[in-house]
Every structure is written in structure tokens, then in C-alpha cells.
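Novice: Pasting the structures in now, so scroll down.
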Structure P
Amino acid sequence: MGFIEVTDLKSLPPGSRKVLSINGKDVLLFNIDGEISAIGNVCLHKGGPLSEGRVEPKYDGCYVTCPWHGWEYNVKTGAAPPGFHDQQALYDTMLKDDKIFVSTLPRVLAKKAEHKDNPLQDLVELRYETTRSSLNILGISCTNMNENLPRKSTSYEALQQSLEYGREKYNASTVLLKLSDLEFRHCEGYYSRNEQACTWPCSISEMDSHDGMNEVYRKMILWADILVLSTPIRWGNASSLYYKMAERLNCVQNQITLQDRVLVKNKVASFIITGGQDNIQQVAGQMMVFFTELGFSLTPFSFVGWSRGWTAEDMEQNVRTFSKSTYIKRSVRELIDNDIKLLHQLKGDPCVHIASTLPKISEAPSKIKIDVDGTPKDLHGNT
């Protein structure tokens, strides 16, 4: 095994590092307390540059941490921490007259261990649960309602109605996920370091298999045929929980732009948007663009909206009016009808009719009056 001169001690003082190119391979040279060592610079996980990572004593030695996803290697041996079996390439080093020499070939070859019992293996292998005949409807509620202080959520109620209708009319299998019940981390922007650092499954999921977004990924990507997402309007936008989830779905969209790989196949999305401000179409437009970029298909009328208007601040009356609204009852059903018709079309069956989920004049809140006892009645006195 030959050696080549790479630098001198003066250029590599204690605590410093240097990236070398040896036989076309990136090698990371360290001086840790006067001891010279060299390991491969490319992380075995997703190819992150170890030279940009943090170096610190831990476990049984001194380790460098990959800045992309946190994989660690002993700077003197190239080994992973205790309990792991990955091995980074290890090069021999030699000092002669304050000159540093590194072997032209690694003494120990890099080896990525086989990680058995991966809790994310179903996501890695994309084990889809949908079939040509399946009818799985996933509801995702983005309201941040406090369960300890319960009150009526119009977006959640409409979502429940839509799933119940799907079960009763179409014998659909339904699942309701409440984002407020799931503990998950915010997107940490690994893409901003390098586009290849945004991975599928999500980098955060790989670091934390208990992250709540893993349930969203499984149900949305692997299980669902139809997604119905509901959100309240908060200051003219969807809820903060919606955006927290959407940011973590970037890894799905990036598979298309970076890998030419579509994860969402033959799936339909629709939306339920309710709130105190008349900004429904803007919220719907953002959602429609985002979910089509993930790969979902949308019907011509893909959202249901409810707004009490800019000046209407009577919340109790708004909830009572909503609960009695014929528009909501009709439109959430037609939303499911349209989703299922489009799903059949995607799976090879003809689509003959699409209903309009837009409100009708006869269903306007102004057509409902509230009796003195607080009971909503229509113009004919019917409750």
C-alpha cells in the first residue's frame, strides 16, 4: 500500500480538519489533540459531507456528525457508535519530518450495515394497500381544538359528516386523523443544505420512527384512495397545523422533482374549509395547487366552503346555523359522490356526472331564521 504526501502539521493544527481527494475519493483528514487520522468524507446514509459536521467527544471516543441527518462516525476508526455496525472507510496516516502522508487506498473499506427490522420499511418499499376495488377514505382534521375545553368545530363536524356518508352509502373504509392528536416535528429544512438531503421517507422520520407524521404518510400515501382534508380559516389562511403538515409533505413532492418518482398514484383529494372570514377560495386555491403537485387528482368542484362573513361575530348563532345548513348537508355528500366518481374514472370506469358543491341561493344562511328559543328554522318554519 502506497502513501502520498498531503499537507504538513503547520497547515493542520490540533482541532482542525481538511478534505482531500485521493484516487477520486473524498477523504477527511483530522488532527485531534495531535493525533492524525483519516476517514471517508461521504456519509454512508445519503452522501452528506462529513467535513461540514460537528466534531466532539462522545460515547467511546471522538465522533463527527453528518450535518444532513445526524449519522456519526469515530474519527479515529471510522466506526459507527456502539450498537451500530456501519463502517466508514479508514485510511492509514504517517508523519515524517512534520509532513503528513495518507495511504492511497483505505485499510478498512466502507460498509453500510444492513439495518434489519426497520420500522419504516413499509414506507421505504411503498407497500400500497390500495387495489382496483378498494375504497378507502382518509379524513384529516387540521383544527387545533383543545379537547380539554371542547366546543363545536364546524370544519371537524363537516368532515365527520362526509366520512359517515361514505361509510353508509358506499360501504367505504374510513379513517379520521386529527393532527392535534399527533406529535410531530416541524420540517427542519434539510433541503436548504442540499437537495439530496430531502429524502423519502422523511429525514426526520428516519431519525425518529415515532414521529407522528409517519402515521400521516402511511395513511395518505399507502392506504387512502380518497383524501378529505378539513381546516378552519385562521387570519385568512388555513390553520397552522395544516401548514406544519404541508411542510413535512415536501419530501413527497421532492421525489417528483428530484427523482422523477411519483408516490401518489390514482388518488383523489378534496377539501372542507370553514371560518369567520370570506377567504375560502384563496385557501382552497393554495391547497388545490399543493395537492396536485403531490400527485392527487381533483374533481371540478373539489371543496366545500362555509363562512359567516366579515361582520358576523355571533359565534353561537353561526354554529347553530351551520348545524342546520342544508347546503353543508348536501355539499359534503356531493363532495364524496364526486370524489368516488373520479376515483372510478382513475381506476378505469367511466364518469357520467359531477355535482356542484357550490351553495345555492335557497341554502344561504340568510334563508335560515333563529327562533326566540334559539332553534334554527327555515322560511317555512321547519326545524
Structure Q
Amino acid sequence: MTYAKARPVYDADSHIMEIPGWLERHADPDVLEHLPPLGLSKAGTATHDTIQRAVTVAQERAANGARVENVVAGPKGWSAPGAFDSAERSKALDDLGFAQQLVFSTFAGGQYLRHDDLDVRYGGVRAHNRALGTFCASDPRLLAVGQVSLADTGRAVAAIKEGVADGCKAFWIPATPAGERSPGHNELDPVWQTLCDLHVPFMLHVGPNSLLVPKQYLNNGKPLPPDIVGGGENLRVRDFMALAFAPQMFLTSLVFDGVFERFPSLRGGVIELGAGWVPEFLRTLDTSQKIFKRSDPQVAALSLRASDYIRRQVRFTPFPGEDIGRMIRDAGPELFLFSSDYPHPEGTDDPIGRFEHRLRDIDEPTKEQFYSRNFQYMMNA
């Protein structure tokens, strides 16, 4: 019996745990020399020695034909089965029983996404998308999530097209302004058009670009506590409280700048950024539209209620500890997706069990939306 049992489950968030050299093996020579090394400081106590031990254990499991079982409750990070080995990841999926799984990178973006040289930035994007496409290529259940920067429209379009050719099924876009432009700027329309033409969604995901707490708020006269995984660059309590700010600003721009109006077939996911904030966000969108359509021509030009663009085009993953039943009752069943975050520890050792506890009063057709149909809709399946 698999972890998912008889229920079809589609997982909207999982990860590869990169090992040193993962990105570099897929980088073009002119980019390779400019890429900084894989930054692992935010992994806390993990070190290169820890990773090497995990690699050795994985090799021993493969050589001995060891069974991969009960992975959801087992070790996390690099020690988890299939964390960085694609063949073993397929075995882990056999045990999990998930029909499909979106696969995001964990650390690689730090090597290039903030690089001032756009040749290096987009060269890193190209290497990342090749690498993740290769990881997922041997198993159709694994869906590679490429990355793309919106800093340069032409390069972004080229990166998406090349990424799709390399096997990417969705694209992670930083939840930030596009340089000095709104993500809803009409100069970026070719990016959204390309995603529509290729039937691939965009993804917003937790990461350094979504941590918006000014450093001054951390200066409270006390020693800085370790982050959630024991290191120095991951989530702390103030970051967690502010996680919703970045996706709200990004989606607000796409609504009121008319991107969703111009591209009604565009799909998107908001992943590992929580979802308890979504019902009130939708109400605030509608309140803002009602107030500002009198003074803002762009708001007045929208043909739908503002929240209906989100309902039509965006889906969200709640954290396992959030009350998904309340969210569904408050905002509707079409908005929310299951995710495991495997093999990250934040996904817990029983995400389905935690969600089921909150779904105990929800009917089976609605549960089916949460576990499968909303994912399929988002992915244009």
C-alpha cells in the first residue's frame, strides 16, 4: 500500500537537493567560470561532508537493491531517498503513490538569479533548466519547474522556449518587480504570451526574493536567533509572518495592470507561501476595485470582478498546519492544492494526515479537487 493509498494525489511542491557541481555540469563554458559555488550556508548544519555521506549511502542503497519505503516519515534533506538521484526518486514516488509531482530546485538560484551580469544570470537559468529537465526526464511523473528572470523580456522569452525544449513543465518567476518595472508592465506581455502559447504555468515560490522584512526589524537589541533549520539565512518568525506580502503584491499587479485580462488562458501557482491569507486577499481585491474604478482608468477597464481573475487563473498551496477546510468554506474549493514539499522537513512526516484532519467535514468531490483536479487545471492538463 502506498502512502497515498487509493486516492489519486498530485503533488504541487517537491524539491531536488542539489549537490556541488549539479548546476556546473550543465552550464555553457562562457558562463561556467563566472558562477559562484553552490551556497549552502542557509542549510544550517548541513556541510559538504554531510552531503558526501548522503551520496555514499544512496550509492550503497542502489548497489544493494535496498527497498525504498515509508519515505514521507523518513529522513529529510539530502538523506531522503531520491533527494538528488533521479532513479531513486522514482522509487520514492512508487512508495508515495503520487500521480505526478512538481520538482523545484532548492539552492541553485542563489548562484545566478541576483547576478548583475545578465549574461551570467540567464546563462545560469539555462543551466538550471537543463539540469532539472535532465533529473525529471526518465519519469513522466516528475515535472521539472524551470526558472526565469523577468529582467530582460527577450531573454526571458528565449529562456522559456529553451526550457520547455529541455523538459520544463512550469516556470518559477521571482515574486518581485521586474527590475524597475511592474510584472504587469506591457513590455512583459511577450513573456505571458509565450507561457500561454506553450501551455505552461508560472510559479511563485518561497525563496530569498519573498523575504521582505527590512533588516531593521531584526535589530531588537537581542542576539539574532537561528533560522528554522538552524542556520542563518532561512526563515525566522518575522519572515514567516510576511510571507504573503510578496505574492499579494505580484498578483495585485497582474490583476490591476490587466495581465489576466489580456491573457485569460494564463495559469499560475503560488507555492509554499501559505494560503490562509487568500480569502481576505480576494475580498480586499474586490473592495479596492469598487473604490478605485472611479478614479483609475485601468481598474475601470477590467471586465471581471477582480477576485474572479484569481479564481480563474491561480491556485495556492496551504501549509500542512493551516486549516484548509476553513479556507475552502470561506473562499471556495477551486483555489487550493495539495503539496508535500518532499524532501524538505517543512512538509512534515504526514502531510496528507494533517490535511485530512482539517478536511474531515468536506465532501469527497471537493477533496478530489484539492488532491488532483485543481492541479490538473493549473497545469493545463
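Any read-out appearing in this document is the output of simple, stated calculations on the displayed coordinates, not a laboratory observation. Please read these numbers as outputs of a predicted model, since none were measured by experiment. Cβ atoms are built from the backbone, for glycine too; each structure is taken alone.
Novice: Figure out for me which of the structures P, Q the number 12 belongs to, where relative contact order in percent (Cα under 8 Å, 6 or more apart) was derived from the coordinates.
Specialist: P
Novice: Which structure, out of P, Q, was Kirkwood radius over Cα pairs in Å, for residues 60-147 alone derived from, given a value of 14.3? Intermediate values should be presented prior to the final figure.
Specialist: Values: P: 18.0; Q: 14.3.
Derived from Q, not from the others.
Novice: Oh, and also: Looking at FRET efficiency 1/(1 + (r/R0)^6) of positions 12 and 116 (r between Cβ atoms, R0 = 41 Å, to 0.05), point out which structure of P, Q has the largest value. Walk me through the numbers on the way to the answer.
Specialist: Numbers: P: 0.55; Q: 0.80.
Largest value of FRET efficiency 1/(1 + (r/R0)^6) of positions 12 and 116 (r between Cβ atoms, R0 = 41 Å, to 0.05): Q.
Novice: To continue, here is another question. Identify the structure, out of P, Q, from whose coordinates FRET efficiency 1/(1 + (r/R0)^6) of positions 180 and 244 (r between Cβ atoms, R0 = 25 Å, to 0.05) was calculated to give 1.00. Show your work: numbers first, answer last.
Specialist: Numbers: P: 1.00; Q: 0.55.
Value 1.00 for FRET efficiency 1/(1 + (r/R0)^6) of positions 180 and 244 (r between Cβ atoms, R0 = 25 Å, to 0.05) corresponds to P out of P, Q.
Novice: Follow-up. I have -0.81 for log10 I(q)/I(0) by the Debye sum over Cα atoms at q = 0.15 Å⁻¹, for residues 52-203 alone, calculated from one of the structures P, Q. Which structure is it?
Specialist: Q
Novice: So helix-only ellipticity at 222 nm (-39500 (n - 2.57) for each DSSP H run of 4 or more, over all residues; to 500), computed for just one structure, reads -7500; which one of P, Q is that? Mind showing how you got there, number by number?
Specialist: On the way: P: -7500; Q: -11000.
This value belongs to structure P.
Novice: Now for a different question. Where is volume of the Cα convex hull per residue in Å³ largest, in which of P, Q?
Specialist: Structure P comes out on top.
Novice: Assuming 4.5 is distance in nm of label points 7 Å out along Cα→Cβ at positions 84 and 268 as calculated from a single structure, say which of P, Q it is. Kindly include the intermediate steps, with their values, before the conclusion.
Specialist: Working: P: 4.5; Q: 3.3.
It traces back to P.
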